[in-house]
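Down below are the structures I want you to see.
What follows draws every value from the coordinates through simple rules; no lab data is involved. None of the values given here were measured: they were computed from a predicted structure. Cβ atoms are built from the backbone, for glycine too; each structure is taken alone.
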Structure I
Amino acid sequence: MSATDVTALVRPDLRAFAGYRSARSESLRGDVWLNANESPWANPADDPSATAGGVRRYPDPQPAALRQALAGLYGVAPGQVLAGRGSDEAIDLLVRALCAPGDGAIVITTPTFGMYAVSARLHGVRVVDVPLLEAGCNGAYSCDFDAVAEQAEAAGARLVFLCSPGNPTGSALPLEAVDALATRLERQAVVVVDEAYGEFAQAPSAATLLARRANLAVLRTLSKAHALAAARIGAVLAAPALIDVLRRCQAPYPLPTPCVELALHALAPEALDVTRARVATVRVERERLREALQANPGVRRVYPSDANFLLCRFADAQSAFDALLAAGIVVRDMRAMAGLGDALRISIGTPEQNRWVVEALSNMAVAA
């Protein structure tokens, strides 16, 4: 499938949809800007040293500098990047662009990130679940790609959402299997690979497949490794034709100027050096914490992880949760998720914070 052919997978009523063109969409130059009904004065709370009129001006919908920086970071061309509000907006845009309201289906592989199903259900789209397989050759969760393909074909799914590394499983997916799935579904569906935790996995990104798989989209975010969760900056990486469609479905001003400026500072070479060093520390701490938790008699299982967290099963998950909370440590309770009735998800903290986790759970074991 060529890059232009991917538009055949878009909702027919949106293929020629122009979307809303905001005042900032026009490529105009001038000294006095009176085209967007903005205030001619800066707000008293605004930084007087801010550029481009500060926050009284509507932001650029897709700042060229940010797209260029994200493209460089992820190894793609700027035309393959759509920046938006974290990964959540990207998920919603993909569902809206490819699935007609009240029609069609998406495929997910649970346990997985909940927003894929939420976005689909809010749009009236059926959710087909192909559960991950537990305890593969290395003890990690794995994806049954053949079953995913079969269920997608049977349901006429327009989207397949894969999370790699998975949340909450922590397992990265093999690229060759993702490639084969996209090939099999190229005339039917877009395969979406959510790489929110990709920096923590020492494996190639699915973005390396974009040159030959037009029906592939990759989600990235600055929320995790880059420590910008509150700035809400994420990106869709895809064929330019699909990026163009998603952009026409996007709200007029998705990227607040202060958040864009913060992201650009975070993507400068010096900041990236710090981020890479911290990611390396997380990888070391992840294995150290896993070994320590696995040695605790109250821990049934700690899954191998390519992300910045560990999924753990406990003999008594409530006691473990309470022991951690008593020590002032908040972790994610996963027990409401199917198949994880004894599990907690623990993010990797600083070396000191990880030591507190081990101590709190050791005390629980002693008390038991």
Structure II
Amino acid sequence: MAASTSIPATMHAWRKHKGNPEPVWEEVPVPETPPTGFLCRLLASGVCHSDDSLLTNEKQRPWFQEKYTLGHEGCGEIVKIGSEVKDSRFKVGDRIALLAVPGCGLDTCTECSRDLAQLCVSGHHSGIGQDGFFAPYAVIDARGAVKLPTGVSAAEGAVATDAVMTAYHAITRRGEVKATETVFLFGLGGLGFNALQVIKHIGARVIVSDIRQERLDAAAKLGIPREDLVPAGSSVQDFVKEKGLEGKIDTVLDFVGTNQTFQDAQNIVRLAGKIVCIGTLNLENTVHMKMGIRKRLTFIFSYGGQLRDLEEVLDLISKDALRPQVETGRLEDFPRVLKELCEGRIKARVALLQD
């Protein structure tokens, strides 16, 4: 199918080179349209803490390439459609959110066949070891595309593919949080603040902890009662005791993942409660075996999300039930934006826009 605009032969992209912890601004060919997918002109690309990890951690997974384009949160406009795409919902000019890891989709795949596409090792991993979205153009398989609803900006669409979807998947699919529950939430960063909105939409009571008072103030503005906000710097376990919450916290959602938050989670959750682990600030944490057994705790780990999660969060954003906090920048400024994000100078998420 013909393109809606003239497409250049080459483009500049932010790339990871194996052995180099700094991103490389490099001229590369514009990718060829895949038979089963789309060539997109990128409108916005989200910046994530994982981008820093991908740059600095050389422990590469099997599919990682020696050089690849970074960026795993993307929103773009379809400019070409592959010859084998059968889905008539998509046409040139459509704005779509791009799911970085849609899986291979094969019935023979041990992950995709179990509805675990985000764990598939065979499919393309955009920006995670293979070419992603910090570029003017990118490709996506049709299985990884979701049309952007009316009222959702390109910046919101980009961060929805990870910062919102990952939180939503952890809460609704893995934690199975219900409106009748009392939930404790650690961390109001890029994922955590979106998680707070998801919990609020579900209708569960949520107790919130963060080391930054300004993020707790933002939660109060969202409608969380001040008495359900742990003051910055206060002991979580002491707060739970003082507020009479012992034995009442059904689920803990840990978007931080430090030794302290994981220890607190085990102590404050009720008997037969759930601890959902999403954050990874400490790569190793300790399970208190006697406490875990005595309380019969359930430890749940969550990673990424799936196409239906992305469809659902975009629908919620379009209905104003969720509103991601996202700042905008320019693609050329990626190294500076990533540095500011890692230094804590950015409140939530940044989407890099194309000139």
Structure III
Amino acid sequence: MSSQPCRWGFLGAAAIARKNWKAIRLSGNGVITAVASRSVQRAADFIAQCEAEVPQSVTAEAVEGYDALLQRDDIDAVYVPLPTGIRKPWVLKAAAAGKHVLCEKPVAVHGDDVAEMIQACQDAGVQFMDGVMFDHSTRLAGIEDSLRPGGPVGNVRRIQTHFSFNGGDDFVGANIRADAELEPHGCLGDLGWYCIRFTLFVTGGRMPESVSARTLTPIGQGSAKVPGEFSAEMRFDDQTSAAFYCSFLTANQQTALVSGDRGYVAVDDFVLPFYDGSLHWTENRHDLQVDNCRWNFRRVSDGRRVDEFAGGEPDAQEVRMVRHLGDIALSGQLESHWPEISLKTQRVLDACRRSAAEQGAVVCIESS
């Protein structure tokens, strides 16, 4: 592997990019070379504000326009936090320019767009990866062990996830996530993407056979609406079922429950870990004891943990994510899992949108 760091370019100065700025600084194998925005001043302001808190070993250059950044020879990988509605052409251009791609989620407007983006990256010999940080956490391996055959959960029967936050009174009018043109999937794309992804993690990447979903509360700027509150039910070929709820209108919650015939695993912070030096989950095998007139429900819970900081440290999940893509970029050893799981996630999201448009009708998903 080359001793040269992975040289990153940012296509956009979105708020989430500030977190990944720090992640790249902590990665040990990356450096941000340039940040592009529609105006050079906005890019310069973003760099200055990030540098004030997290200075890099070299100063990133502010670039006016995304094309100008993609034409640079000193960029190996690009981070694309642009809105979903305008993201596809820039991923295609990045691939054509030979840049590895870390793409924010939801990846695209439709699964066919994702397939085209992935194919462009494959043809160019560059990696495609979406920005799901928890995919790179060491906690997933621990949870996987809790779910092993013959383990404390037994055979998995049910998966339930919930991801929500209350955006407040000004959210609909001021936030692009309520803009149907820029973010057409609303809370389903912004939050439900993680719920779908965690479900696919538990199933080992197996796709549901069918989904039934509803937009519970539409929100929007003007006449066009996006999901502001959404729920879905999924069925798998082995009788496993899954459900998720996501919302811009409900208080902070990021819970996941995986239930089997012997017990269940509970995670209280499956997307953004609680501020701590370790990440936690519990294995539960509660026991109902009945003796004539005496009925006692006994709590039986075992806390599990891994040593990993919640964020902003070299072992945090967002740092592991950018380090992983940096390693791929530097080695040239592409990994097929990341584009495949992105496309699967998008296909489930698409089915949810179709079902919701048909008032909860069951939509079958072709196996892939």
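Structure data summary
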quantity	calculated
Among I, II, III, which structure scores highest (criterion: mean count of other Cβ atoms within 10 Å over residues 225-232)	III
Label whose coordinates, when semi-axes √(5λ) of the Cα gyration tensor in Å is calculated, return 36, 20, 20 (choices I, II, III)	II
Label whose coordinates, when distance in nm of label points 7 Å out along Cα→Cβ at positions 9 and 89 is calculated, return 2.2 (choices I, II, III)	I
